[in-house]
Structure P
Amino acid sequence: MRPLLIAALLCLASACGRGVPPGAEIVVAGDSIMAWNRIEGASVADGLKARLGRPVGDVSLPLARVTRARGALSIPNQLTGVSPTWVVLDGGGNDLRGDCGCNDCGAVLDRLLSPDGRSGAIAELVAAQRAKGARVLWADYYTSPIYAGTICRRPYDVLAERLTAMAEADPGVVLADMGAVMPPERAELFAPDRLHPSPQGSARIAAHLAEALRAADPALR
């Protein structure tokens, strides 16, 4: 029970500062990659707020999943009642780790997103936001040091290919690769668990995502 207790306490602690301020044009949702360093005021949402000079909502939580989760640990549920101009999202990592590990992930990947990027839980999540008038910036995962050079990279590479197809099919969806600014050999960019970003890593991700938002939306320049 101890690991579960630690995870639950971490989840509760990371909820501090979570919410959507009035007038937020951008809302960050997703899992622990987005939520990490929130307690220190150094999460991805904190970085976006500093760089864009605008109110940014943050509804992300550690342990959150795209499928098979309830409450705020369901990433689609995080966005209930939220209608910003931009939704910044990640997700799928906890689905893959929890449901297939590093092997035989075909069924989980198909449940998340089809090869053509047009169906599956991620496609439905994005379509729901688009139907509300929001544009979507999907942040594709980086390769963390604990996965670098292992077979565990493969499911995430497949997911990245499918996310690319999804973004290419909808001009209102922008795909940003966090791996472009989070090389696994840069130890200072990662927390001691060698999986989540350090405050410096979150800052680099935020800068990368802010650049992608500005490139896609002249109103944010």
Structure Q
Amino acid sequence: MSLHDLVDAACALVPDRGRAVLGIAGVPGAGKTTLAEELVSAIIRDRGPGWVAHVPMDGFHLADVQLERLGVRERKGAPETFDAGGYAALLRRLHTETDRPVYAPGFERTLEQPIAGAMVVEPGARLVISEGNYLLLPDPAWREARAAMDAVWLVEGDDRVRVERLVARHERFGKTPDAAASWVATVDEANSALIRSQSDPPDRIVHNSPNGWRFSG
């Protein structure tokens, strides 16, 4: 199965009038961002640069000052360290406000902080792709977010490769090898266990393999 099949499935969500939102969920390091970026690039080639937009959930990380206030900075990246309600509100706006630009926060990986208004969805965008770990959790705020999406796909892949990718990512953004491995083992994998044990069923499962993407559902 080729990326083209995934592009066709994503574009089929778009109505004759208005805009669709596709969510991509999965455990940390599963390949959500890679899939989102590959879909966006392929759709731009097919449909033009204004037809699709990419708005990750990462911009809704709470800033460190709020994590410290709540006493959860050491759990940064867990579900309670995101503004899930704000994310759901943005997704609803993306469906209804199609006559003007909609600005969204981004996330600066080097600073590890959200940046207000770093992204924009232009009025002509027909499809918005958004990825995040917790799009399928049953908590009310995350279910509000899912209700504002036309479909949610779940990415799955090889766990050994995923953990290696996570450790390398943390090292790339400043952690020592030991600190990176410890963070993955104690924080990222705890979040992975939560996602796997509690998530609602996705609309499709997309398998991230050395031979490319394939999907079911």
Structure R
Amino acid sequence: MFGADPKDKHPMKGFPQICFIQNTVSNPNIIIGDYTYYDDPEDSEDFERNVLYHFPFVGDQLIIGKFCALARGIKFIMNGANHQLDGFSTYPFQIFGNGWEKVDPPLEKLPYKGNTVVGNDVWIGYESVMMPGVQVGDGAIIAAKSVVVSNVPPYSIFGGNPAQCIRQRFEDKVIQSLLEIAWWNWEIEKITNNLDKIVSADIEALKRAA
């Protein structure tokens, strides 16, 4: 046996609040990596309800890597939430029609921040909010109830509103080695055989395993 089956919706038998959401997300613009789970006692399979203003005509993607831990109540605000900013009013008159559609702005005039991307081995805490287009690096931690408005470097801890860097998890040279090793891309047998090194803080041992 080499760990949990990534195709199993609920890998913890008798505990349905944990879900490998790669198996339940149907929106083609939401891409989830292997072993990433969402923890929610209400409905862990319905992760998509946490991805807001994600309209297909906008075309932005939410991309989440492998081995991520996503806590209950997190929200991803996508680009469809944006209003035009360069005029005096931000009110979306055009969506109500009846003559107001004459001020319908083209998509290119609406603020667009690009895809929202979460790296691998990222832990996002309870009720955190991710704003459009943020990039969260591998190994990062987002503290509970944070509002992330800017990019999060790999292996850093961010928290607050707006979220700011609390501290870096490891020294620069260790982080660089971790990004080069990228253990999350190993075959699952190799990961299983080296779990003690992956969960420790001995970078030389992990290098040898790589």
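No lab work stands behind these numbers, since they all come straight from the coordinates. Keep in mind that what you see is a predicted model, and the values were worked out from it rather than measured. Cβ atoms are built from the backbone, for glycine too; each structure is taken alone.
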For Cα extents along the principal axes in Å, for residues 118-157 alone, the calculated result is 32, 27, 21, so let me know which of P, Q, R that is.
Q
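Thinking of P, Q, R, which structure, once distance in nm of label points 7 Å out along Cα→Cβ at positions 86 and 126 is computed, gives back 1.7?
On the way: P: 1.7; Q: 3.2; R: 4.4.
Matching structure: P.
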Origin of the value 20.8, where mean count of other Cβ atoms within 10 Å over residues 22-29 was derived from one of P, Q, R
P
When distance in nm of label points 7 Å out along Cα→Cβ at positions 38 and 182 is computed for each of P, Q, R, the largest belongs to:
Q
Given 13 for relative contact order in percent (Cα under 8 Å, 6 or more apart), calculated: source structure among P, Q, R
R
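Comparing Cα Rg over 2.2 N^0.38 Å across P, Q, R, which structure shows the greatest value?
The structure with the largest value is R.
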Matching task: -0.37, -0.69, -1.39 is the computed value of log10 I(q)/I(0) by the Debye sum over Cα atoms at q = 0.11, 0.15, 0.23 Å⁻¹, for residues 46-149 alone. Pick the structure from P, Q, R.
P
Comparing distance in nm of label points 7 Å out along Cα→Cβ at positions 142 and 190 across structures P, Q, R, which is largest?
R
